[in-house]
Structure I
Amino acid sequence: MKKKGFFRGRNKKRGFSLVEMLVALLIMALLAVMVSSSVAAATQVYRRSVFVSESETLSSTLSTAMANVFNYATDIEIKKDGRVAFTSPAFQINDAGYFLLTGGTKGYICYIPYENADASSYKLLVGRGAYTSLYITDLSVSYDQTANVFTVKYTIRSSQLGSAARQVTGTYRSLKADLTD
C-alpha cells in the first residue's frame, strides 16, 4: 500500500551525488591553488623587500666602520700580492694590517691587526648579528697613492634569495696618510 500525502517521498536517498561531490572538491582545490600561489608570491616580495632594506642598512654600517678605520690609516703600502696593508693605531691595527673575508669566499668582513696574524686575532668589522641572512662576497680593496683614496668593492648576497645581490663601492680618504714605497 502506498502512502499518500505528507509521508510521500520520505524513502528517497538523501545527500550529494558523486558528481556533485567531485565538482565541490574541484572548486575547493582550485581555490587552494590560487591562495597558495598568492601566498608564495607575497612571501617572495616580502623577502625581496627585507633583503633591500637589510642590505642598505648593512652597507651603510660597513661604510661607516670602514671610514673610521681608513680615516686614521697610516703607513699605507700595496703589497706584491696586491693587498693593501696599513696601520691604524686607533683600531690596534699595527704592522701591515688589512681587510679580508672570513669563511673563505663568502662571509664576514674582518680586519687583520698585523701581518701573519692567526685567525683568533681577526676582528670583525661589524658583528655577526647585523648580517642575519646576508653574507659578503667579492671583497676588493685598492688604494690610489696620488689621490690618497681607498676604494672598497664588495657584494652583499642573501642566503634566502639565491639571485639577490647588491654591489657596493665606497671610497675613503686617509686623513693621516704616511705613504711608504
Structure II
Amino acid sequence: MTKATELMVDLETLGTSPGAQILSIGLCAFHLTEGIKETVEIVVDDPRGRIDRPTVEWWLKQEPAAQQVISETFRVPIKQGLEQFAQFVRTHACVNFWSNGPTFDEMLLRHTWTRELPGTRFPTHFSASRCCRTAKMIARKLKVKTPPVPQEYATAHRADHDAARQALAVVALHKFLEAIA
C-alpha cells in the first residue's frame, strides 16, 4: 500500500495581516511514518503584497542566515512561484495541507492565489487543512520527544527549513500515537 504524502507549508513575509507581501514559500513533502521526502524554497517577488513596518523591524533583528531572503536577488514572479507550489503538490500527490497556523500561512497563500490566479482552482481542498501548532501543543502535553533538528534544516525563519522542522514534529507525534494505539 502506498503511503499518503503530506504537505507542510511555511511562508516568510513582510507583514502579518491578510494581503502581506510574501518573501518565500517553503514546502516539505513528507510521510507520517517515513519522514521527509523533499523540501523546496521558492523565493518570490510579490510587489502587490503589503509591507508592515513592525515586521520589517522584526526581520532586522533576525540572524543573518534568515535575513538573506530579504536581500535575495533571484526571485521568481509571485504568479510563477504559485505555479511552482501547485506543481509540487501535484508531483507529490499531497493529501493534506499542514501549516503552523492555517489562519496565517494557508489563508495568505489562498488569498494571494485568488489575487494572482483568479478563476483557477487552489491545488488543495479546504478540508485538507491541518494545524501543526495544535499537533505541537498535543505533543508537549503528551511529553513526546522530538528528535534533534538535522543541521540541514537548522536556519530559523528560512521557509523550507521551518517547514521541514514542523513536518518532523508532526511525524514524531504520529509515531508516538501509533506506538500507544
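Any read-out appearing in this document is the output of simple, stated calculations on the displayed coordinates, not a laboratory observation. Predicted model, so just to flag it, every value in this text is computed and none were measured. Cβ atoms are built from the backbone, for glycine too; each structure is taken alone.
A value of 16.7 was computed for Kirkwood radius over Cα pairs in Å; which of I, II is the source structure? Structure of origin is II. Name the one structure among I, II that distance in nm of label points 7 Å out along Cα→Cβ at positions 38 and 142 of 3.0 was derived from. Computing distance in nm of label points 7 Å out along Cα→Cβ at positions 38 and 142 on every structure in I, II gives 3.0 only for II.
With mean count of other Cβ atoms within 10 Å over residues 30-37 derived from the coordinates and found to be 16.1, which of I, II does the value describe? So the calculation was done on II. Assign the value 19, calculated as relative contact order in percent (Cα under 8 Å, 6 or more apart), to the correct structure from I, II. For relative contact order in percent (Cα under 8 Å, 6 or more apart), the value 19 is produced by structure I.
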